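**Q** Next up: some structures, all given as structure tokens.
Taken together, the values in this text are just the output of simple stated rules run on the coordinates, not laboratory data. Fair warning: this is a prediction, and the values are worked out from it, not measured in the lab. Cβ atoms are built from the backbone, for glycine too; each structure is taken alone.
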Structure P
Amino acid sequence: MSEQDYAGDISPTEAWDMLKSNPNAVMVDVRTDAEFAYVGYPDMSECENPTHRICWKIFPDMQRNMHFEDAVREASPEFDVPILFLCRSGIRSAAAAIAMTALGYKHCYNIAEGFEGDKDDTGHRGTVGGWKVRGLPWAQG
């Protein structure tokens with residue numbers, strides 16, 4: 001991936017700051033419904049920004065969501081607004097940012113580290129980086 005593929009990677013803290021300061025910015029959570037339900041999600045109650053849950057891959061077989069681009073276009077029809085993509089660790093969200101940039105969206109960002117961050121030395125997530133570890137607002141359930 002290169003800087004030309006999408007607007008770039010930003011940290012969860014930078015994403016939160018952008019969402020709080022720019023009411024036009026949009027977050028798209030690309031995780032599966034199962035992840036959203038059982039792991040938690042960003043609590044955006046302090047922001048006016050819309051957050052959309054649009055799966056990049058469909059659980060349980062993890063096939064690419066062939067309706068993803070159409071769903072993002074419906075959720076955010078403006079091509080000039082910042083769109084911040086979030087997944088578990090920053091991989092699927094980077095792919096989503098690239099896909100939407102290719103369709104003409106000008107400010108697609110990947111939230112690096114994602115919601116849960118990378119695996120730690122014991123193979124668990126939620127302790128190394130990510131939205132939750134950075135102490136940003138989140139909810140479960």
Structure Q
Amino acid sequence: MRIVNHSDRYLARTLIKQVFDPLFITYCLLWIIIHLFRRSGYPIPGINNWLTDFLFVPVAAHLALVFTRCVILKDCRYVYPLIYLLAIALYASIVFEWLSPILLNKGTADMGDVIAYFAGSVFYCRVHQRMMVRVV
């Protein structure tokens with residue numbers, strides 16, 4: 001039987017606090033709302049096509065950043081440079097907008113999605129990360 005010490009509890013509290021910040025919760029709620037409307041047959045015009053793509057990089061980057069901060073670096077003020085976030089957007093664009101349509105015959109390549117990935121990267125860098133550093 002392992003005894004949980006104070007540092008384990010602190011790490012768990014820090015992880016939970018940083019993962020579930022208000023913007024991350026908002027991303028998740030928006031994704032759920034968009035998908036519920038899609039499944040009900042009433043997609044929301046305008047945001048149905050690109051909002052989930054816009055949110056992809058902030059969600060992926062946020063989870064990775066919290067892990068990087070709390071587990072690897074143990075530095076709650078670390079932020080990803082914009083170039084890292086743009087690399088995530090480039091990777092998502094290649095996988096989801098170029099390879100997936102070719103290899104899986106599912107989905108279509110859409111330049112609007114690519115723009116949304118990169119816009120989400122910039123948003124995460126300029127807005128979300130800065131808010132996270134102020135809170136810590």
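**Q** From which structure (P, Q) was helix-only ellipticity at 222 nm (-39500 (n - 2.57) for each DSSP H run of 4 or more, over all residues; to 500) calculated, if the value obtained is -7000? Show your work: numbers first, answer last.
**A** On the way: P: -7000; Q: -20500.
The read-out was computed on structure P.
**Q** Taking distance in nm of label points 7 Å out along Cα→Cβ at positions 73 and 121 from the coordinates of each of P, Q, which one would give 4.9? Please list the in-between numbers first.
**A** Values: P: 4.9; Q: 1.8.
Attributed to the structure labelled P.
**Q** Can you rank P, Q by Kirkwood radius over Cα pairs in Å and just name the one with the largest value?
**A** Numbers: P: 14.9; Q: 16.4.
Once Kirkwood radius over Cα pairs in Å is tallied for P, Q, the winner is Q.
**Q** Another one. Compute distance in nm of label points 7 Å out along Cα→Cβ at positions 25 and 49 for each of P, Q and report the one that scores greatest.
**A** Once distance in nm of label points 7 Å out along Cα→Cβ at positions 25 and 49 is worked out for each structure, Q has the highest.
**Q** Determine which structure produced the value 1.1 for distance in nm of label points 7 Å out along Cα→Cβ at positions 57 and 89, calculated from the coordinates; the candidates are P, Q.
**A** Working: P: 1.1; Q: 0.3.
Label of the originating structure: P.
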